[in-house]
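Chemist: Down below are the structures I want you to see.
Just so it is clear, none of the values below were taken in a lab; they were calculated from the coordinates. Everything numeric in this text was worked out from a predicted model, so none of it was measured. Cβ atoms are built from the backbone, for glycine too; each structure is taken alone.
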Structure P
């Protein structure tokens, strides 16, 4: 997680926005909902490129109190390993913000904690003045899974319903109205962890007729593929953050069917990928380790 100070001018040249989900450039707040706080577009601190929304409590806030929340209900596929990025204004008081990504598992277009899932960050201090960029890597170190269902961290393979920010006061909060703001929600690709690895997020028909069995598997699975002609083959395995775990095959092979065993005794349960790469074609397939 990174906190990056920014100029109060909110110039887009100051930072890397990544894939923008909302920058308030429409001078409006479509798809935003809020409770416990008021949220309104600011015309006073607007500039040519981007907008800004004020966040103000409905009442005077006491120490150690839940303040309220704002939610952007806009579908977006946040990829594991990338950064969830939010530009917020400090409260200059002992307050905290928690960022959650919401998943609509039952597809009823709303979030319910009993039937759906959320990935929730730890609380981050808002005891600063001016604007900062809150940049949180989407992984199991920075986000906790909150759900009463059987869903796991693989929910990140699905499109999220939206993103929510919850605000609360700390024990040293000076009694007053809570005032903050938000100017950007985006996703920034983690180029370091995804170097050399691309996965579309959707399983399509395999050029190599590739499959692994069993899948899900417990400790060991067999990967099968077919080569239409003799060629050099590299078969590598990656974790869900795109980090290379090892090469299983790296040699020239004849045309026809091939198979190789992959053993994962020392790896935790979760989603993994194998990449088949030849001079003619590269393909990535998903497999699930369930111990």
Structure Q
């Protein structure tokens, strides 16, 4: 089980201050809302005594021929994604990072379940789309771009190292005019420690800059400029060189997404972004009310 765990009771790892009774109740409670569901698992929102929690269920993805032998595979390899997420949350609490707080982790032969605090807000591009519908003032839009650039710099400098800093994993909460709150979720491919290496920072900035056409290019670069103004050169070196690399990486991600969508017969400008033709958010694949 994760080394950073505070306690282990009945094969359930507990977060700081969490009782076995609460963890058991949260593991057994019906889902209030299924946020998304796919081959690798399901993300749910559960409500308990007036509080929201996130519950992520990890499924076995090994070939059917290997599943009878899963009991022989060490948990580190079988449920590495759940453990990385748990450890990042624990270390993020100590570092003051905008990550969920860990509540409970249960590992079994055929699945793992991780419960954490609920992060309010919407994915960056969905929140932005709704703000545009509310006749967002340009001055507030520009302030937001500068704010998020500085917030991302603090998170990366604070030791967040992730391979999946995509817009749908960056949650924004607050009205268009502010104040705003940042939350970063889906930490299966992350760790928290020393600041990430230069190439990882550049890749993360390109991922977050890989956005739908509803977000103007000028706003993206205002955010990048704020990243550097807040000391981002400490992480990536020369500003001009770094911006060239970020721009090239964003273009590569844009082209890769367009190619994958074309293979699936999707060619609309907002295809693949969870936005309808009017630019408003639609539910994630598999999203529905709980049973």
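Chemist: If distance in nm of label points 7 Å out along Cα→Cβ at positions 51 and 203 is calculated from each of P, Q, which structure is the one that comes out at 3.5?
Modeler: Corresponding structure: Q.
Chemist: Taking 1, 5, 11, 13, 15, 13, 11, 9, 7, 6, 4, 3, 1, 0, 0 as the value of P(r) over Cα pairs in 5 Å bins from 0, in percent derived from one of the structures shown (P, Q), identify that structure.
Modeler: It must be structure P, since only it matches.
Chemist: Continuing with this model, one more query. Of the structures labelled P, Q, one was used to calculate helix-only ellipticity at 222 nm (-39500 (n - 2.57) for each DSSP H run of 4 or more, over all residues; to 500), giving -12000. Name it.
Modeler: This value belongs to structure Q.
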